Structure P
Amino acid sequence: MRAHRIGIVGYGKIAQDQHVPVIKGGDAFVLVAVSSTRGAGPPGLDRIFRDYRDMLAMGDLDAVAICTPPNVRHAIARDALAAGKHVMLEKPPAATLSELEDLARRASAANLTLFTTWHSQANAGVDEARRRLQGQRVRRLAITWREDVRRWHPGQTWIWEAGGFGVFDPGINGLSILTKIFPDPIFVQAATLSFPANADAPIAADLVFSTGRGEEDLRANFDWREDGPQIWDIVVETEAGQTLHLAEGGSRLSVDGREVVAQPPAEYEGLYARFGELINAGTSEVDAAPFRLVADAFMIGRRVQVEPFTE
């Protein structure tokens, strides 16, 4: 089977660091074009468009990966589906749940593949953690996602705008692992969102979850002000006394202090392999669960103003 011909919409940090090298290093896809409002693209690529609609008019284009800020993804994905292209969505997949639901309907009606990518779910330790938690009751959960925004999002002002998600841009990675491994439905019970005085998106968030069972301590802490070691950890304790520790974003898993999974991250390799499988099978994979938890946190969260953010 020939490689699927793919174009990238949006040529920012994630496209340059992950999408381009993974596409070039694999055999399921071949990169044929990039669309960037700056006119930027990888060296050696002939077809670079400023307007994504010009790229969508290409006859030799099968699919697109949309790597723009989330507030414009719905319109781009809608146009891509209308042009008969399969669509991969970077996370978060859209600006709102309603937009994502609309795209799912459009993809189904057009018999095209729509794939919401949650890259942290593709880490090696996540599936093993899910397997070990099946049928268990959880008494304690601690998600800690702390990183330095200046290191990971330098100069990206859109993240501080309304709809830019703020600290939930990385925090949703932890939530995507949570929704995949947790053995029961889980809900946001309370949230405290810390907004810089000069921003419309939070720089930190503290969440409390519930399954409705009473005796449980389920929490998450997201913070973009971490200037020490970067932390992407999840600790789960079961009522049976077992402790699971997912570290480094899910690439390492320890059970009761013994490491059982330790593999180098290969998140995007897994995502592109899965996208190819979905296209070949003629189906979609739309997972809104992590996105819904973020929306719930914004709906019920208490807003706290903190010091202004400066780059």
Structure Q
Amino acid sequence: MGTEVAVIYGGISRERSVSLKSGANIISSLENLGYKTVPFDLTLSNIRDMEDLRKCDLVFNMLHGRFGEDGCVQGYMELLGINYTGSDTHASAICFNKETTYRLLANSVRLPAWKAVSSLEQAESWESFPAVVKPVSEGSSIGIEICDDSGILKDAITRTLKTYDRVLVEEYVRGTEVTVSVLTKNGTPVVLPVLEIRPKKRFYDYEAKYTAGLTEFTAPAELNKDALEELETMSKKIFTELGCRDLARIDGIIRDGVFFFLEVNTIPGMTDLSDLPLSARAQGMTFEDVTQWIVEEAGSRKQR
């Protein structure tokens, strides 16, 4: 009997539609590789049915956003004794919360000027523009706004606080946007070619990420050798310090040769337009190669 891999996808977050696409691609890839798959489209009504996944050899987690990427589903699977792909409960919770991530990395990497607020009054002292407003815990650039003056900033914060408890206000860093995809081999970080991102809009928002033709990509990024090596070293350091495992994507901006860290995505998208598969392709890896790599890495934990 062959290896049985469940794929959890869909979910209950605002990134459900993206997760459905990522999950469908992984299911197809696993089947191409000869694995027996158990698709599990997670909803509020079937969460308890996850107990049935204990019979599988591995769960491939393709849930993006809340409950899937924030440590919640990871904690539940650990309680059930399920082996799964991706970072564990602790690292997932840290990385999904941008404020916590920034505090932990404050002495390790260069960050934009930033302030986390839970009320409009807490942001009254902010004077640097343009500024970026984003939910502390969200993905796929959902809820991000660029504010050119204090009036727009106040409106953006007020609007965001209607949906989220806490908001991050940060300096808008102009420069070259890059993302670094990281896999692990026997627990050791392996960096894929750095991807340079050139959105045709003002920034790499949800629409630019998931609409063909709105963004240009270059891999490897058009940076000098020293800059690329430094970026790869920094990405491995961030990955390790935050306790990530199996896979992650590290986003940032290079301004005047300096890398400004923005965030870590512990369950990178695996859609046809997603960054990690593009980086892998630049190294000569197929989608199936990436899938097999992740399955082998996560599956090896069960035997250790």
Structure R
Amino acid sequence: MKWLKDWDEAIFGYGSVLPMAVFRTFVGFLSFLNVLIYAGVFADFFTEKGLFPVWMSERYAEGIPRLNLLAGVTDDRVTWVMLGLTGLASLLVMVGFITRISTIGLFVLLLTLHHRSGDVLHAGDWLLRLWIFSLAVSSCGAVFSVDRWLAVRKGAGSVEEVSLWPQRLVQFQLAIVYFMTVWLKWGGDLWRNGTATWYAENLNEFVRFPVPDFMHTIPAIKVATYGTLFVELAMATLVFHKPIRKWVIFAALAMHAYIEYSMNIPLFEWVIVAAFVCHYSGEEILSWARRMSIRPGFRELASRGLWPAEVVHA
């Protein structure tokens, strides 16, 4: 069955690890920012005198065993150390140093913090955790990393192609997120009648920067509401059709940029947009990089082995 072989090749075939390496730098950076946000609310969410003491954490788990290195820990100093280690692991992932260990470590540490204070999580936290897991099972440190630089210093040759299934895992997870979002929204009357975005924009706790008055008119609200549904559905389906992929991603970037500007939802837009790079192949990223290689920075990276040399020599 040819179609089955084609699917197998598309999901489990081999290709460049570069998209996952770039994705790794995004995720590591966002994880570090997330740690800084946690540090700012540490007393409220991670201490016995805050809103979420350990006994509430244990009640939240409902007796189900969970991976939590802070289980039963009431000493704030230990929790601070755990948060600091999470920040360190984030930086190691970002630069790609001892990448396999640092990605697994970051996943375990972040999972611990999430299980310590589960009620404070939002969708961005869950997605970040899934992205880190995908990195941990990939070869994302093979290029664009300190690991690669050290390997080149020891005389390592070119990087071999790797199985693409971790990258596909990110793509499919992203599609599921968008599809379920549309599915759940369509079950609400406000989304079906085209007025849902008006209510979202007028929740005072989410307001960030002002938007033009015409965005609050009925026609604009209708366009924003139905447009959101269309773009999200396209990101679950049409984005896999290469001829129109860039237009679907451009529309999604515009949508998330507007939400990021107008609404105070920390990091979520950045976490979900970071995964867009996984819709591209390594060859496509290299093609873009070649067009940018007139900049000395790319030549410097290539000379140090951090960036594929074919970018500047093609």
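Read the figures in this text as sums done on the coordinates, not as results from a lab. Source: prediction; values computed, not measured. Cβ atoms are built from the backbone, for glycine too; each structure is taken alone.
Data table
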quantity: Ranking P, Q, R by distance in nm of label points 7 Å out along Cα→Cβ at positions 50 and 130, the structure that comes out highest; calculated: P
quantity: Per mean count of other Cβ atoms within 10 Å over residues 114-121, the highest-valued of structures P, Q, R; calculated: P
quantity: Origin of the derived value 5.4 (distance in nm of label points 7 Å out along Cα→Cβ at positions 202 and 290; candidates P, Q, R); calculated: R
quantity: Structure (P, Q, R) behind the derived value 49 of percent of Cα pairs over 14 Å apart, for residues 226-265 alone; calculated: P
quantity: Structure with the greatest value (metric distance in nm of label points 7 Å out along Cα→Cβ at positions 58 and 90, set P, Q, R); calculated: R
